[in-house]
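FYI, it's all coordinate maths here, none of it is from the lab. Small disclaimer: the values here were computed from a predicted structure and weren't measured. Cβ atoms are built from the backbone, for glycine too; each structure is taken alone.
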Structure I
């Protein structure tokens, strides 16, 4: 008796589950049918009535890039895209009526594009699908090209850049008397007296942030001077330098110095992978071309190419 009850229970459970799934599928199918039957535009062309359904519009939107699809996810967005969709449809119909689809240039472009797609597809099969890279490949490339992955030495300074020599000398005197250079930079920044240049930092006046020797050719004299300083060392006199047609007066103190550093493999792995993959694909392309040339028993006769006649200009140059 218990077995019968269990079997009946199982049967009822399975039947209900099947019914629910069937109902869900039916609802989804109904929704699809409904969308295809919802007409959102119609027009006549050559006396023939044409209709655009909601399903057709949604299918067109689905073919757009993802970032554009998001613009047409709402009712208003779909209505906006509908106008563009109809415009393109009518333009295409008119162009076809005028026979543009039969123009030789047009047909040649279609043929060229078809060939391009065919070659791209073949390349995917013969190159992309056959190129494999391993962790050993990546590590090997990294070891051979370590010099490409060295982070340049960088320094940071506190710098006051001024375009007034008298103000610069007065500022340096205050600092020598005990005024902290960072506080001095903040006061001058608040008074809007800091000139455009190193240390022009509204959020942190005077702070140059880290920079390398190749940071700015215009300020190369300043950069070289900072690199030569010891950490904590400050200029004894106002540092004068010319940039373009202007003269600037600088007071600076070296704060930090980070020497050259070899970047670890994990830091540059993505770049290594990209370069190894590019090399492997290039090798595979040459190998593939060689295979095709051999299979086709290719022979070339470049010596049969005639030498073009000399132009009048070249003859005049010889004279």
Structure II
């Protein structure tokens, strides 16, 4: 029997790969593990880092020698060790078919699906939020879920982990620089995502924590997948049963930590820096956001730094040097 056009589209979407992305510390891992716990997704509890590290380091991948070098580097990382794959299972296809990072990711994930007896796969490298156009260019059927969290909580989490450091001449605490980064990357992702139409959706972390069953039910038509909350809780892969947090277990609830951690002066500074984006995303401000020339200069300096680093990484030969150092931790 020949499928109708609508049935064909539905069938294709129900097996399409799903990218769960967002600013780091925004709850992407939680939603990703919920998808894995729902069943019929390949279980791969790693961030692939394909577009952030591997493709920039070894491009162009249409050259056989670059594919060979990337494979050899990949084999030495936990990214490979956690895949459960053997070189013989992927190398022939990689060497014959792979032309870019999207091809590489698709080939290894499809092999994981075959090995695990499932039909589809998902991916959750947070910084892939900056690579939405590249994802869709190389994996056209990809579905993008952007997880968004209150930037005040994200900034505190980043400060706790030491992931964003202020400029040496900047005496303000690291949370302020982290808040500017949160605003920059979230808005970059939203701008790229809106161009995708029905293949892009946003989820708020706070809703996912407070009313997970409701959020998952709303996501079902988007991914065309059964996201039964009871089953997901029962299977409980990873952070579904053990929260992934920068704070000590039981130390604080995961929502609104900034209310106790930031002084009124610090909160006023942070909300003056990124208040427009917080408001646009539906988060209420608690201070009177003020226009201050020193904060505008601070915000502009960090944004220029983030933009310049991303440009160098993705558009110039210097990018290979920048990501070469980053490969050491994976």
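Ranked by relative contact order in percent (Cα under 8 Å, 6 or more apart), structures I, II are led by II, which has the greatest value. A value of 1.21 for Rg/Rh (Cα atoms, Kirkwood Rh), calculated from one of I, II, originates in structure I.
Tell me which structure, out of I, II, gives 6.1 once distance in nm of label points 7 Å out along Cα→Cβ at positions 83 and 155 is calculated. Show your work: numbers first, answer last.
Values: I: 6.1; II: 4.0.
The correct label is I.
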